[in-house]
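In the part that follows, the structures are each spelled out as structure tokens.
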Structure I
Amino acid sequence: MRNKNTHSVTMKKKLSKCRLIFYAYSELQYKYGCQLDSSSEIAEIKCNVPIDVSNVEGSFTTDFYCIKTNGEIMVRECVYKDKLLKPYYIKILDESRNYWLSKGIVDWGIVLNED
């Protein structure tokens, strides 16, 4: 999850399961997008999906909204481990989880970088 007004390194790639060009704003997001694209469990990938989080200032996007081959929805947020315990990141991740739960999506999770 990221504030869409934050400027950072941008990588782009065409993923076979994504209708639009995939824009990644971190190496972690880029690698996970490629991993999702090669997964046989994923039918469609939507990246950087805008969400409305009213309890945090700014405009935010969810990193990955995926439709599985069985029709279920999966949402993933990419976070670096060193940011995971910072109160701001905990708050925006919690807002993302609550947003998607309010939409009936229970398969929500975070993707962490390796050491």
Structure II
Amino acid sequence: MNANEIIRNIEAAELKSEVEEFAVGDTVKVYGRIVEGNRTRTQVFEGTVIKRQGGSNRETFTVRKSSNGVGVEKTWPLHSPNVEKIEVVRKGKVRRAKLFYLRELTGKKAKVKERI
């Protein structure tokens, strides 16, 4: 067994068994586990997925939302134990893999059309 196979086996053990199917442009609710001192709680972050990158257990996704007129982006590892679940609110109709152009847009212009 060479080093690549050993690494692949270790990474395969870290993968989540059930992962919600979502794509770039979708509006999602991410339930993230937050540790404050000795207590843990779940915080929901709802926004538009602007990118997915990586593969296997290194895959990450970035969600953007507008909070009090300020754009907020958060990046999570897809297979992290701190991500409890990902819930798709609505599917988006987009024609590109990364939606960085949304960073310059505000208000209604920053919306993504819904896929029917």
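Each reported figure results from applying straightforward, stated rules to the coordinates on display, with no laboratory input. Quick caveat: nothing in here was measured; it's all calculated off a predicted structure. Cβ atoms are built from the backbone, for glycine too; each structure is taken alone.
The table that follows gives values for the structure above.
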item: Per relative contact order in percent (Cα under 8 Å, 6 or more apart), the highest-valued of structures I, II; result: II
item: Origin of the derived value 1.4 (distance in nm of label points 7 Å out along Cα→Cβ at positions 55 and 87; candidates I, II); result: I
item: Test item: distance in nm of label points 7 Å out along Cα→Cβ at positions 23 and 95 calculated as 1.9, pick one of I, II; result: I
item: Parent structure of the calculated result -8000, given that helix-only ellipticity at 222 nm (-39500 (n - 2.57) for each DSSP H run of 4 or more, over all residues; to 500) is the read-out and I, II the choices; result: I
item: Answer label among I, II for the case where Rg/Rh (Cα atoms, Kirkwood Rh), calculated from the coordinates, equals 0.94; result: I
item: Which of I, II leads on mean count of other Cβ atoms within 10 Å over residues 15-22, largest value; result: I
